[in-house]
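Computed from the coordinates by the stated procedures, all read-outs in this text should not be read as laboratory data. None of the values given here were measured: they were computed from a predicted structure.
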Structure 1
Amino acid sequence: MTKMADERFDGQASAKHLMASKLETAKAIFGAYVAKDRKTAEALLTEDFRFTSPLDNALDRRTYFEICWPNSQSTERFDFKHMAEVGDRVYVTYEASVGGGRRFRNTEILTIRGNQIAGVEVYFGWNVPHDVPAGTHRAREG
């Protein structure tokens, strides 16, 4: 298992990542977002790619680009906190910086097939800094 932490990625995506390790393949999709490089992003995803998050259930490749890719326009940087390659998966926790000074933390599980990404599961739920004071709990509304 390979681990990496506290690494920044400011968008140096390129075709060279297509022949790299699973970790480099994972980094390349984040770099494509920062660089707003849809051509590289398309090359990184398999034709049968699926994207799942708390808001999306197994979106196909076409729908992913329609719904998710526009987020690249406000994406400024990813600060990787944890990265681990286990089998055909790469686990990534990052803090993202987007327009307006907003930051948030997500964890993603990317399934890599060959040198492409076949699936992504995203887990999210907090902002940076955290909305709830340290040592406290905020009950769910509703």
Structure 2
Amino acid sequence: MANLENLRNLAYAAGFVDGEGSIGGTCNKLRNGKNSYNIYFAVTNNDKRVLLQFKEMFGGSLYPFVRTGDSFRCKTTYQLKSFGKKAQDAISKIYPFLRIKRAQAEIALSFQVGVGGTVLTLNQQRQREAIYLLLKHLNKRGK
């Protein structure tokens, strides 16, 4: 019975991510001039309770999400976000239930998360850049 409840929770989380979440990539410029790429998993909503449940399921960091523009008219919004291995673990759990964000999930799961301080080959660096650019394209608004 607990397994069925777990499946229901994962299916609910996947539906929530399809509507209110994001699976994407980040690019940070390092001091040495090279780029560092990573993947992320994020869910944003103004109901903190559901995000606390997801935090319990997937881990990550929960914090108030600052909106720009007419934010003074908006309710407080929260975002649960994780990067790297934690993001991949969360994505892999909900992957079977995703519909809208399935392509982003497949690409993010192909990203090879390394250990901090690991020197990447040029081929690995190019692969990460390609994944980052593809995720950026898939997440583009108004496509």
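If P(r) over Cα pairs in 5 Å bins from 0, in percent is computed to be 2, 10, 18, 24, 22, 12, 6, 4, 2, 0, which of 1, 2 is the source?
1
For helix-only ellipticity at 222 nm (-39500 (n - 2.57) for each DSSP H run of 4 or more, over all residues; to 500), the calculated result is -5500, so let me know which of 1, 2 that is.
The structure behind it is 1.
Which structure, out of 1, 2, was relative contact order in percent (Cα under 8 Å, 6 or more apart) calculated from, if the result is 28?
Matching structure: 2.
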